[in-house]
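There are structures below to look over.
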Structure I
Amino acid sequence: MSTIKTIQSPLFGKLNMEMYGSAQEVANDLETRTRTDSSFEDTFRAGRKDFIGATKEETFRMLREGYQPTVDALKKGTKITANGKRFKSFNDVVGFAPIVPNAIMGLPNSMVNSSMTQIKTKVLDIYYDMTVSCYVDSDDLIKAGQKMLGVILEMEAQGYRFNLYVCQTYGDGKSCDMLCVKVKSANQPFDLKRMSFPVSHTAFFRGIGFDWYSKFPLGKYRYGYGTPMYHLKTQDEIKAEFKRLFGKGATYFSAQTLVKEKDKAETYIKGVLTNDKR
């Protein structure tokens, strides 16, 4: 079951927000709700596949079964270095294995020892805003989501834990309707198959999301389905407001920024999550 809140936000104006515990819960509501305004269109009408990235049947199949290309790409391409950055080996007078040449020469540091670097922030909250303009190509949005998932997968193998939320905003500068879906809990294992569709496929935004917006009980029709927030506010303003709405631990990412960063997106994500100022 979802939670609906109405908040007066200094940045978004009147903010009507619906929060779900899973992507499937959103789909369940879409089956029973109806469009709230005749100006809203049939989201999955004919000829929309290139824009949405999938047909209606394909969209709901991927919601159930996952988006296999993302699963395959990340299993093949993500560097999993569980101990690479946390554990460091060095020569010492004590350790778990001898350094034979040093021992023969009678050197004091003739054993291999290791130490573990503690990760200060063990649990991080990520809010990934999939909202992009209509001119953003579906393939580019998919690649952006794959990069986000890839970094999270890699960093969880290093000891970090994440609560991951996928968000969409439909606003006009004076008011906003927001969808927020939790797709991963920090205390749950990384389920790539289940997470692959809502995080990395355009159809979750332009298919499931648009359908949600047209049927959201408190929703308001806006021309062009609203304007992405990055056209109305600065990134710093949006990041600060997400912290105000969801707590100081909330870390905001915009899919538009990842699309713009292209090959540097992974470095950007890691830098934000580790407070790396590079």
Structure II
Amino acid sequence: MGPPKKPKTNKRKEVSSPLSSPSIPSSPDTPVRNLKMEAQILEISAKLSEICEKLSKMDKIENRLERVETALCELKHENTAVREELASARHELVKKDKTIAALSEQVNRLDQSARLTTIRVIGLPITANTPAADISKIVFNEIVAPCLEAAKATGEFPSVVIPYLILIDSAFVIPSKKNTQSTVIVKFSSVHTRNAIFRFKKTALPKINDGNRQRNKYSIYEDLSPATHAVFNTFSADSRVKSVWSYNGQIRFKPHDSETMYRVKSLSDTFDSLVKSTHR
């Protein structure tokens, strides 16, 4: 017999499973790191929120800018339209101004033509209290009769007796200011009679002494329309004008530095426009 056999024992070998993960040993710094990460995440989140808010504001600003740009474009178009309308309005105003000026000239010519038989006399013994029926008699005796006698002597007027009521259509007084002589407006029945007055007034009418010189007792002028009279006063007040007068309603003048006579043909004429235009 041989030696006795040893009894078999069931010994298992512990084999580690390949699928199991090794455990991570905890560290005392882990909670600190987690807090830092959370803080960083919160910081990043806050910055992202801030960025989003800024982006939102930028979007709003961009929308506003777009609206402003749209409004500016609309204003630009409206401005262009308004400028075109203003240009058209200016053009129309220029046309209307020219039309008004032309009509004013025409009305003034008609007004002046209606005054061709009328004169203004200053210095007659006539006041606002003089009876209307006596005014024509005084004008005839003091002005008309002497001038007609001189005209008859030269053969320019018929040697017949013509009643003053036929020669004079009307005569009336313009109320004067204090301490000034009254102006008498006389309207004759014909231009021929009126022209005779202007032709012979210097030689036929009486004169008076005024200091060291003699002057006509009566001042006789053409009856200018208000517009023509205003132009006459403008030239009369100009220091560059030597003398100014009117003939059949047309203003004429001479400057100090020339013997050239200039005629005012339009209400818009000035000294410079007439004198300088001839020197170009």
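Readers should treat all values here as calculations from the given coordinates under stated rules, not as data from a laboratory. The model shown is predicted, which means the values in this text are computed figures rather than measured ones. Cβ atoms are built from the backbone, for glycine too; each structure is taken alone.
Odds and ends about this structure:
- Structures I, II, by distance in nm of label points 7 Å out along Cα→Cβ at positions 109 and 245: label with the highest value: I
- Source structure of the calculated read-out (percent of Cα pairs over 29 Å apart, 38) within I, II: I.
- Calculated for structures I, II, distance in nm of label points 7 Å out along Cα→Cβ at positions 61 and 269 is largest in II.
- A value of -10500 for helix-only ellipticity at 222 nm (-39500 (n - 2.57) for each DSSP H run of 4 or more, over all residues; to 500), calculated from one of I, II, originates in structure I.
- For distance in nm of label points 7 Å out along Cα→Cβ at positions 197 and 229 computed as 1.5, the structure of I, II it came from: II
- The greatest value of relative contact order in percent (Cα under 8 Å, 6 or more apart) among structures I, II is that of I.
- Computed 2, 8, 15, 17, 17, 13, 7, 4, 3, 3, 3, 3, 2, 1, 1, 0 for P(r) over Cα pairs in 5 Å bins from 0, in percent, for residues 101-252 alone - originating structure among I, II: I
- Label whose coordinates, when FRET efficiency 1/(1 + (r/R0)^6) of positions 141 and 213 (r between Cβ atoms, R0 = 25 Å, to 0.05) is calculated, return 0.40 (choices I, II): II
- Among I, II, structure where mean count of other Cβ atoms within 10 Å over residues 133-140 as derived comes to 13.0: I
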